[in-house]
Structure formats: structure tokens, C-alpha cells
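Colleague: Next up: the structures, one after another.
Coordinate-derived values only; no laboratory data. Just so it is clear, the structure is predicted and the values come from calculations on it, not from any experiment. Cβ atoms are built from the backbone, for glycine too; each structure is taken alone.
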Structure I
Amino acid sequence: MKSTYTDTSIKYYRKKLNLKQSELAEKLGISNTDMSFIETKKMYPEPVMAELLSQALGVPIGNLYSEEELSLILYRSTHENQN
């Protein structure tokens with residue numbers, strides 16, 4: 001069966017490290033639900049969490065998110081902090 005994740009996905013890098021989703025969540029200090037949403041890109045993390053995630057996986061943040069997604073993460077963060 002062909003894999004449903006790509007080399008640019010969080011799941012790909014997590015599996016390369018033989019980490020369970022719950023183990024990565026614990027490492028980052030977030031809930032399993034939040035980790036699931038971040039991994040499936042149903043939710044984008046705050047910039048600080050995105051950076052912590054890239055560090056935990058040992059890859060540049062650009063390997064986890066496209067430029068468009070990074071722009072969205074930064075835009076959301078900037079505009080939420082203004083309210």
C-alpha cells in the first residue's frame with residue numbers, strides 16, 4: 001500500500017524518528033488532539049510552536065510548511081495579537 005504522506009509532511013519526519021504522535025505531542029507540551037490537528041494541517045501552530053516542532057524533528061521549518069503556509073501562520077499570529 002502506498003504511503004499517504006510526503007517528504008514535506010510532519011508525519012513523514014516524525015515517522016523517520018520512530019516517534020508516535022503522542023510522544024511528539026508530549027515532547028512539545030501539547031495535547032494529542034492539537035498534535036493531530038497540526039500534523040493533518042487542520043490547525044496551524046503559532047510561530048513559536050512551529051519553530052519548536054521543526055527543532056524537535058530536526059528539520060528546517062521550510063521542510064514542514066510551504067511558503068504560503070508560513071505566511072498564513074505569521075499573518076494569523078500578527079492579526080490575532082492586535083485584537
Structure II
Amino acid sequence: MGVLLLMGIRRVPDCWVREKVWLMKFARGRRRGIQQLKLSFACTVYYIWQERHFFIFRQSRRTPSAIIQQIVHILQSLGVSL
């Protein structure tokens with residue numbers, strides 16, 4: 001289960017450019033849910049970047065579900081309701 005789905009957002013992921021456009025349109029404002037979405041997006045991008053570097057420099061890989069579990073753990077520790 002993906003992070004967006006855990007937040008109650010149902011949509012099919014698209015290419016990176018369309019995802020950024022969707023986020024810029026959808027995530028306007030300072031409401032709590034919008035702030036949580038922005039934090040979730042930033043956390044997800046960070047952990048994808050980290051996984052890429054783990055693979056390049058340490059030749060190690062985690063499963064997608066392990067990465068999502070780590071993202072969920074971090075978000076919950078920051079107070080994001082999933």
C-alpha cells in the first residue's frame with residue numbers, strides 16, 4: 001500500500017512531471033492535511049533518493065514495502081495521521 005493511499009488519496013501514479021504538477025495544484029494552502037501531504041511527499045522523495053544511493057554505494061537494496069514502512073514510521077513520529 002502506498003503513502004498516498006494511506007492518507008486516503010486515491011489516484012494512479014503518473015510520470016514525475018505530472019506528479020509535480022498535480023502536487024502543485026492539489027497542495028495549496030496551509031491546512032493541516034495539506035501540510036501533511038507536503039511532508040509526506042518530501043519524505044517519500046528523500047527515502048527514494050536514499051535507496052538509490054544505498055544501491056549505488058553499498059550495493060544493497062530494500063524491498064518497496066520496507067521503504068514504505070520506514071516512511072510511515074517517520075511520518076507517524078512527526079504526527080502525520082495515516
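Colleague: One of I, II was used to compute relative contact order in percent (Cα under 8 Å, 6 or more apart), and the answer was 36. Which one was it?
Modeller: Label of the originating structure: II.
Colleague: Still on this model: Assuming -17500 is helix-only ellipticity at 222 nm (-39500 (n - 2.57) for each DSSP H run of 4 or more, over all residues; to 500) as calculated from a single structure, say which of I, II it is.
Modeller: Label of the originating structure: I.
Colleague: Which of the displayed structures (I, II) returns the greatest value of distance in nm of label points 7 Å out along Cα→Cβ at positions 46 and 62 on calculation?
Modeller: I
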